[in-house]
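Alright, structures below, take your time with them.
Taken together, the values in this text are just the output of simple stated rules run on the coordinates, not laboratory data. Keep in mind that this is a model prediction, so the values were computed, not measured. Cβ atoms are built from the backbone, for glycine too; each structure is taken alone.
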Structure P
Amino acid sequence: MTVSDPVATQAHDHSLGLAKRNAFVLAAANAFIGACAPIAISLGGIAGDYLLDEDKSLATAPVTGFNIGVALGALPAAWLMRLIGRRYGFMGGAMVSALGGLISAIALFRLDFWLFAAGLMVLGMGGAFVQQFRFAAADNAPEGFKAQAISWVLIGGIFAAIIGPQTVIFMRDFFAPIQFAGAYASVIGLAFIGIVVLSFLRVHENTVLLEHESEEPARPLLEIISQPRFLTALACGVCSFALMSFMMTGAPLAMIGCGFSTDMATLGIQWHVLAMFGPSFFTGKLIARYGRETIVATGLIILIGCAVVGSMGIELWNFWLALVLLGVGWNFGFIGATAMVTTTYRSSEKNKVQGVHDVILFGTVAFSSLMAGKVLNTLGWEGINMIMWPIALACLLLLGLQVRSDRKNRSAAA
């Protein structure tokens, strides 16, 4: 053992301890600020339907506005955090979420559909900062803890899955007879709780400790994003998230159309969001044991199973079980794909790559949420399920080709 070994060990232990602290803080912030997304999504289509007249085909447009906001906010979020640091950047993002909740509530008081869609777009821009939580946890963690750090942050989503829908149930009629305004006004309180939690974040200290791990200069953006591994990870992440958004957006409207109550639809979304984040307790360990690609493939297969269950009938159990499978498939597919993406860039490249990644990701998610209303209106619930499985299967085949290519490269290098 060399003289420097104890110093290196002490530095690693310190960085690991700080990484765990930051992951815990980000998970706690995700529990409150992340709860804004279930509120926006579970009620967005229903409130849109409430605000429209005869033509209901644009009912999911407010949810699309939310996802467009996430896409539009991705690059500004990355730029702002590079400028002022992730701690203050995330706190600023929470304030944007609060503003979105305020605009949405005002729109419901005014019965203004397009102002409501704009409010959800602003809320989505705040959500773009929340989506950066997972990268912040991974970038500031030792290599062996990266996948678990992402999982820890997403565990906060379990609490968001409870807080969000329960807030809807208890607050939606707070300003009766104005429907749903109370739920969106409550976003302001959730955002400010998140700001208090984020004040304990110390992510910049860990960044300094890990800076020596990658001293290579940044490559051109096109060179990074044209890597086959990046493109495969991006495709699988986009597929997992877009298909999840597509079905999750359409499911509440389909349930109400089949005679179920708003509470049943909201509880279905709650079970879905619990399934999205519940596996995060062990997803990181599964990735460490079986590899990123295996877990992504498992997630895509589960998404196909979700479409099969949804196609079997329109009983309550069909909707709820499909939504649960949708959540688990998203968890494995998205966390695994995110972990794959983190292997394709250097520390000096992270901000621009993460920003571009999330612009593409949430731009596609926005399109999928808009199409959910269109497809549901023309092809019904069966049409939504029919579209799910071929897209998931195509990404599964792409992932298989990437794994085969990686094996060939390793064999050639050996």
Structure Q
Amino acid sequence: MGESNWAGNHEYAAETVVTPRTHDEVREAVAAASSVKALGSRHCFNDIADAPGGVLLDLSALESPVEIDADAATVTVGGSARYGDFAGQLHAAGFALANLASLPHITVAGSVATGTHGSGRRQRGLAAAVSALELVTAGGEVRTFSRDGDPDVFPGLVVSLGALGVVTRLTLDLVPAFDVRQDVFDGLSWDAAQRHFDEIEDAGYSVSLFTNWVNDVVDQVWVKSRVDAFTERAGLFGAVPADGPRHPAHAAGIPAGNVTPQQGAPGPWHQRIPHFALEFTPSVGDELQSEYFVPYRDAAAAIEAVRGIGDRLAPVLLVSEIRAVAGDELWLSPAQGGDRVAFHFTWQPRQPEVEAVLPLLEERLAPFGARPHWGKLFHGGGLDAVYPRLADFRSLAGSLDPGGTFRTPFVRRHVFGESGV
């Protein structure tokens, strides 16, 4: 087929890409396919969004207007909508999403399906904002589900890995619009990072620590604060204000041309919560990614465990990000059941070498019950032990897709525990 993901490290094995323009065409394409998967912004680094020998549905041409319900404080968008495409429209209407990912370039449907999250000790992942969705199931049937109307199964439908059907519409909760400022601090000692982790996470609405794991200090701390709750500070537990804009991979020499405004300049939520501006190439560009989630209470111990292998990670690492995510009850969410700390790794595009260090990294994080991000590179299996609602999800997948139309090799490996696929 000649198509690949965003990073270029996975070439799709699907037979064809279909670009429907109407909802009826979506239904027809699903009903006619023996294996099908929706194709979003392609920002997954494994084969989760592939359907070998089958059909990929590109929903980018599907007509799905943005619908803001001011009375209900919700917005409904199409399955291919990117956060950056409609965030400005929400702000102009006086609304905001409570959280965003570091990239505004990713689609809503793909983000929530893989448990993508954003940052903030008291901010839940992106999927937690979903209050209703429209799903085209195997055979082409259109079904709608909501948090209030289907409380028993809805927590299993949102972070779905694309294993339940093709999501064509989603409704998201909104909050009143707000402004944010972004301040960066350089040179936080590791001792301060571990001893004052709670206070650092409480320093702003959203806080991220960036490191390469071998420097004597945490390279940067990004503090994103609501302007209406901002408290001026001269430093952060010994870290000092940056003297200019910073890229997360500043220590690797990456210039800061594509980041959102820093140095305390206030601006709308959607132009500060993401790390990267919509109009530029996101992040580094050519990269690979992995991410693991551990219970919040284990943050300091997990940091120490990863620091112990920093010299093994650094040769293939561009930058690592440490951030907190509030808990939720979505079955396959990485934050299901309680608050988590996410350890994100942006790797150099050297996949064999990255895959060689993943078993060591996962061994270090295993004592904390680390959960891998569904859409990124990881090594191990046995996910029932860390995702306790996985068996419930298997049952739900069996009821909605008894013929296995959406049961791709990724789903068979990691949800159904099949080997050799």
Structure R
Amino acid sequence: MKVFKFGGASVKDAEGVKNVAAILHTYTQHPLIIVVSAMGKTTNALEKILSLYYANQNYLAEIDKLKKYHYDIMRELFLELHPVWKDIDDVFATLINELKKKRADDQQYDQVVSLGEVISTIIVHRYLLNQQLIAEWLDARNFIVTDSTYREGKIDWEATEEKMQQIPTILQRKKIILTQGFIGRSREGLTTTLGRDGSDFTAAIFASCLHAQSVTIWKDVPGVMNVDPKRVPDAAIVFDELPFKEAAEMTYYGASVIHPKTIKPLANKGIPLYVKNFDDPSLPGTKIHECKIDHLPPLIVFKDNQCLVSCKVTDYTFVSEDQMRSIFSTLSELNLRINVMQNSAISFSFCIDFRQDKIAALIKRLHEHFEVYYNTGLTLITVKNYDAKTFEKYHHMKGALMEQVSRSTLQVLVKL
């Protein structure tokens, strides 16, 4: 059994959906689990709808715009009387109902934003059936069990694996299962999401629990590259293969080609991960597996929307272990992860992803013990396996607020 994941760019329009079916037709000899993301920028659109609702602004116009986007795709795939139209109308009615329920912000976020994946998988499933690909639509929330950490659900692996024991029987009956990325369900019965762009992780969860032969992530790039070609077009190289460890470090530093949580469950089970090109499936892509490669080229990762926070002690004492413990405890309670950090005698600085609500809560808490300063709109540039040329280019960059160098890695936090 193989697991395929198709991201939002792969199904952003009707041609993309048709291409999914064309790819699947070439793999019908294998039982397949297909994980599909929300179409195009639907997740962003749902976030905007939620924000407008909270601000008492015209969110219904944005819902109509999102509905039209999906209707335009459906008109190219289905006849007007096809039952898919009622299915999608029902999901949009659910969206409006969920908006009006009174819940904590993160909890409400998950109930609303998760519907993007539900919409896309209904459309893709109905189209596959039209193309004589007999697929079973499964609700991932019935199989992926998480805790109640909304927007960043943590997997209950034992409960999830137990629920997934039903799936091999379904695959014997129907060779293809279609399900959603990004979503699960808490033990309390509410939808949770697994973190932005978490559909890769979903594919790894299914593969790990079901001992799949492989996972393939279909993307609009020829494979894993050492740099985003939109950022540095003259330096981009496609890797034929990568060790699990190298890929894990890439995702840790912010490489967006794979979700950070994807590698661990696959590496633990020895399941190879392929990154292949959606537009040209004949390209070999990149194989990520247990291997050893000497002399990898420099890997350059740009991570935008960063915030630098500096905590300064107020009584001229040095930063102590107890004070550090207080900072780390606060970050943990707010579910914030440090991307790079640095300390001096009287201050401790760290870089984290920027989220307005989280940063506001963090600053308020830290102000109880420290003078706190922060800068937003920053980019963290990480150069792993740097050579003389890349070190010279990124070392002492203009506008740098923080820089760290180790034996193999250079990190620069800069206002671009």
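If relative contact order in percent (Cα under 8 Å, 6 or more apart) is computed to be 13, which of P, Q, R is the source? Label of the source structure: R. When FRET efficiency 1/(1 + (r/R0)^6) of positions 78 and 366 (r between Cβ atoms, R0 = 35 Å, to 0.05) is computed for each of P, Q, R, which one produces 1.00? Of the options listed, only P reproduces it. Each of P, Q, R could give helix-only ellipticity at 222 nm (-39500 (n - 2.57) for each DSSP H run of 4 or more, over all residues; to 500), but the derived value -11500 comes from R.
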